[in-house]
Structure I
């Protein structure tokens, strides 16, 4: 996967990385900023996604589409699509442009709206990447886990840099007998849960 990333995807990844650096340097307000995983975390979630069992792939929190580009690599290898949810129209528009320029529209379905309104419709989830507003993590987790296939993976970002906010959800997850879970100090922290 990583040795065959198309030049179009590489260009879009670099463009989003540059925007992210600029936004952080310019102190762009948090809700307007592109918030995305670092490249090493992108590779890690892609490896996990490629290794997931058969089932639906979802992403909660598209932003500019950076992590979705990484996950599209796993989708391409597996011959399947990922559905990604974004609540902000401006970010969804940017992500749509990104996907078109990268040539990955065939493996990505972008849904504009609150993922929580749609998640009950996904009954065979094999992989979920959760990187949205931290206040929705617990709600999303409680809907997704019962709808995951055995061996399915849920990965949540920002579990170290937002640990105070996410601590109740982390406590619930790490003690949830429905999953095996570990919090990994990669990037801003990644919670990895495997449905038993």
Structure II
């Protein structure tokens, strides 16, 4: 549970921030008093405006993936962010890799840094899972989809990264090769997947 201070807020806003783990969303239904309160809290650096309609307590100490998930509600952590989460790669990128539906339009704040991937449903919907980070639900692709994505993006991420990710996956006790074949079949990379893993075994 993140720790933060809310002593200077009125009761209703305080309850909302606490209920949402230090975040607050706004819409047109706010009262004038609440808007004045939010402006005042910004001016005295109690809260920070992340983007239009989304605020965060300034002293909130939490994993930045939570903030990215709040900014992009239907975004799914993928590629390097997913590989690092699953300890498949030692590389921890300075930006968060996130997939969203191909037809979605987004204007992102400059921070935290995010690299977006616009995927059609075939790639976007497969293998989505939810994890808990500091009591917050965050969406990420599961192990097997993350492995398939490594092979799909092999020309962009490099053969060394693909090799690292696959070798670390094959060492895991929780790997599910049946699911891996199923996913690779749906993504039409089954032959390439089996050939690549056969070389490594």
Structure III
């Protein structure tokens, strides 16, 4: 058996954790009660070009999974350094934990940059330090995958994932600033987009 195929297990665990957390959060009335004191949106709004910026992430995922198919399935994963599989898996595990933690504090999450009536501003959990922990989790998934299977197409997918996350984050920040005004501006003054204390 090709041991590199275990990368698919890591990906399956990543997405399973995300899906299970999402279902639990949606069904949890406790979280809805806890967030009742937070600022919320009164009327729906959508970020400009939200579908177009979402497409960047879809292309990044296409590159990543194409790269996995051509390197892992064909047994062409280059070994770059000792412990490469462990490091890549740990990076992906951190990304998964970050996304699940974020979802546990963000019942209003949507795939597109869209605010429905009642959308609440998340400032607890990882949102205390990062404005976009879910996107950072996706970045770590992509980077960890590229470490595990370091082919050029994998690094291209990881780079595009990071660019897509940044573009989507900026579009969402404009929308949130319009919706929440000074509350969001003050929040941004104390948090970073992706890396605490850096960016």
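Every number in this text was worked out from the coordinates using simple rules, so none of it is lab data. Treat the numbers as computed from the prediction; the structure is a model and nothing was measured.
Each of I, II, III could give relative contact order in percent (Cα under 8 Å, 6 or more apart), but the derived value 20 comes from I.
When Cα extents along the principal axes in Å is computed for each of I, II, III, the one that comes out at 64, 33, 25 is II.
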